[in-house]
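The numbers here are math on the coordinates, done by the rules we state, and not lab data. Please read all numbers here as calculations on a predicted model, not as lab measurements. Cβ atoms are built from the backbone, for glycine too; each structure is taken alone.
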Structure P
Amino acid sequence: METLKKEVISLSEVKDILEKVGVEEMDQIQRWTYDYVSKFAKSPSHVSRTIINQLVSSCDLKEDEAVEIANAMPKSIEELRAFTFGWKKLILTDTLNKILDIINKEH
């Protein structure tokens, strides 16, 4: 199988892609992945993509960082800090509040 393009996408976007395949036609790994994303996707794909785009454009996040946040949909500054700590870059409290505002507005 040839890779056509590589991009970071949210769990809900993965779910949408796999739903187009159909459960009957999935191999075992696709079924496991579909089961996982069905349980853990926190919002519809269009909402996740809107959040990702806003986080990238308004909060100076890389797309993979924004996807990580959209997948988890943190509800507090403390939860957000758990992610940003792993990124090894300082995110100001004002920016963290802006991230939460974007999540809360769209979700």
Structure Q
Amino acid sequence: MTARERAIEVFSSLRIWDTEANNGVLLYLLLADRRVEIVADRGLNGLVQPEEWVAISRDMEDCFRRGEFESGALLGIQRVGGLLSRHFPSAGSRRNELPDVPSIL
């Protein structure tokens, strides 16, 4: 199974797709291979260009190759969070529907 296939499987099993705005995002880190896969739900299609996801993944992978695992993870979280905030700003009744804690598989 490729890292991408596994990321999609995890996206589904964690029910990240189960949000009102269909805007869940999974940052899947395969640290052994220093690979990053980002799976975004359909609510982000057309709002975030594929190149933006690729750039985040590549920047994280660059950090991982240098052994900067914490910096790489925080960079990815910050940049994905920025995209979500831009396209789905927090507003009064809008709540975070997914936990903001890592799932270690």
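Quick check: 14.8 is what I get for Kirkwood radius over Cα pairs in Å, calculated from one of P, Q. Which structure matches?
Of the options listed, only P reproduces it.
Figure out for me which of the structures P, Q the number -14500 belongs to, where helix-only ellipticity at 222 nm (-39500 (n - 2.57) for each DSSP H run of 4 or more, over all residues; to 500) was derived from the coordinates.
So the calculation was done on Q.
Of the structures labelled P, Q, one was used to calculate mean count of other Cβ atoms within 10 Å over residues 8-15, giving 19.8. Name it. Intermediate results must be reported in sequence, preceding the final value.
Working: P: 19.8; Q: 14.1.
This value belongs to structure P.
State the single structure among P, Q that was used to calculate relative contact order in percent (Cα under 8 Å, 6 or more apart), giving 21. Could you put the intermediate results ahead of the total?
Numbers: P: 28; Q: 21.
Attributed to the structure labelled Q.
Here log10 I(q)/I(0) by the Debye sum over Cα atoms at q = 0.17 Å⁻¹, for residues 40-79 alone has been calculated and equals -0.39, so which of P, Q was it run on?
Going label by label, the one that fits is P.
Name the one structure among P, Q that distance in nm of label points 7 Å out along Cα→Cβ at positions 16 and 88 of 1.2 was derived from.
On the way: P: 3.3; Q: 1.2.
This value belongs to structure Q.
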